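Presented below are the structures under discussion, each in the form of structure tokens.
Nothing in this text is a laboratory measurement; each read-out follows from the coordinates by a stated rule. The structure displayed is predicted, hence computed values, not measured ones. Cβ atoms are built from the backbone, for glycine too; each structure is taken alone.
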Structure I
Amino acid sequence: MVYDVIIIGGSYAGLSAGLQLARARRRVLVMDAGERRNRFGSLSHGFLTQDGVAAADIAAKGRAQLMAYDTVDWLPARVDRAQRHAEGFDVTDDQGRSHFARLLILASGVVDELPAIPGLAERWGKQVFHCPYCHGYELNRGRIGVLASTPLSMHHALMLPDWGETTLLLNGSFEPDSAQRSQLQTRGVTLEEGQVKRLEGSALTVVMSDDRALSFDGLFVATRLHVSPLAKQLGCALEEWPLGVFIRTDATQATSVPGVFVCGDTARAAGNVALAVGDGALAGAAAHRALMFGLG
């Protein structure tokens, strides 16, 4: 079968894109590896009408609503290769099967590269976070740590006093200049200049290199972000951002490759469910327009 659109990634952005196309009665295949970026957390916050709902439940409900349309197929598979040819796109999954479509939507998200600190990875999404708007309120104005991983951690540190008593753990990542130190002082941020050795305990404890133990209610860190290699395979133009490389898009979520659209975290350094859903709706509508008017 030749699909109108193959959507690679079946999380919030991909589901939203698929819904627009399904309602236009287009043949859609969603290929999903089952690795939502926010699978390590529990509840989703800041998404209107879904505040405090389990993230997995939002995804499951979205999938159920999309699959109610009989023009949509779902394939639980990882995509290993995608190629453009004269008639459209050839997509190969991890079982070696080929699938064909006139257009592609990349909604495969990003992979978070965490600092290599013992005890951090297993607390990701539970006691260690990246988004204050998603997780800051639940810390109840408690003790908040910011683990510096880049000079951009200054942004985290200046934001977070609105959610609690904040300490910036420099961990040898960068050295704030005098103006930055003044900004931190104005915002009431405490500076911790030592190296972090590990994280431990059911109550979050940061152990420093000199064995001092610092207790926090939550820790925030900026991760290095990696997009799917499919974008490079397809020849999509990329953009270097401070936290990683993202796929360049225009205002309609179209990439530099005709017929390829992108939505969600892979196109913006946001990590926000509501924005992913909005991006998906825009990409789905733009793909439908391309199908109607032969713009792909």
Structure II
Amino acid sequence: MREKIEYWLVKLFLGLAKIAPVSFVYIFFKMLAWLLYYLDSKRRKLTIANLSSAFPQMSKKEIEQLSKQVYVGLSKTVAEILLMFVDRFDIDNAVVNREETIEKLESLAKHSSKGIIAMTAHFSNWELLAHFLAKHGFPMLVIGREGNNKLIEDNITTPFRRKYGNDSAFKSKAMLSMVKRLKKGGNVGILIDQKVGKQNSVMVDFFGQKAGTTTSIAFLKQKLDPLVVPFFIARIDDGKYRIIIEEPIESEEALTSESVLETMTEQYNQVMESVIRKYPAQWFWMHNRWRR
């Protein structure tokens, strides 16, 4: 029963996004974010604790203001994802460095005979990033966690993510799927900023604390030598974004030692952290990344 209620609630939000003025959609989800901020004290306190730990130089007041910006930013992401779903959000017009990004994608394609791993995070509008890349010749096998609601996963989430040619694989079958895709010279997208179990992970530094991080990228880099390219999308205004494509990350370490997996994974975390520090309000801070 709960699964059906959640499904129809999402359908209701999609219906709202389809007929309501776009400005109203933004305002509605901003109000909803404010409501959740004050009602869900557990999540709010976790967000503030994470920010306080990551930015000890900030005052209590600054941290509180930043935590509110995190919630408002997420409300914009949710609003735009729904607008994207009902074709009321122009993803090409939203990217201010569109032509530059397309040129970089074309350049990467010329040097990707062993495939590309697009490393990213739950940062800003990560769904817009995946859509834009696929639409412009960079479709990916995107690795993610299977949703708790199968109705939503099968009828809404999966079709939406496949709209421009992306495929998806759940974590339980991810490694085999990634190996197959990379061996064909294809692209794989991995978000590495979520907490993981002890299996296939290492504890490495992230914002000054040890965080369990998947070794999938480092392992694949060792075995298949694909390009590991950090991709991010930063919000610069309502409905406007800049795509960030960093240089491929290489490691000069030997390919057999387990410590290399740790070194490489920490290197990936450092790149991700450097981007988040530039846009601190755009990362998903309400996640229990450090298992508090």
Inset, instruction - Name the one structure among I, II that helix-only ellipticity at 222 nm (-39500 (n - 2.57) for each DSSP H run of 4 or more, over all residues; to 500) of -16000 was derived from. - result: II
Inset, instruction - Tell me which of I, II gives 6, 27, 29, 20, 13, 5, 0 when you compute P(r) over Cα pairs in 10 Å bins from 0, in percent. - result: I
Inset, instruction - Compare FRET efficiency 1/(1 + (r/R0)^6) of positions 52 and 236 (r between Cβ atoms, R0 = 41 Å, to 0.05) across structures I, II and report the one with the greatest value. - result: II
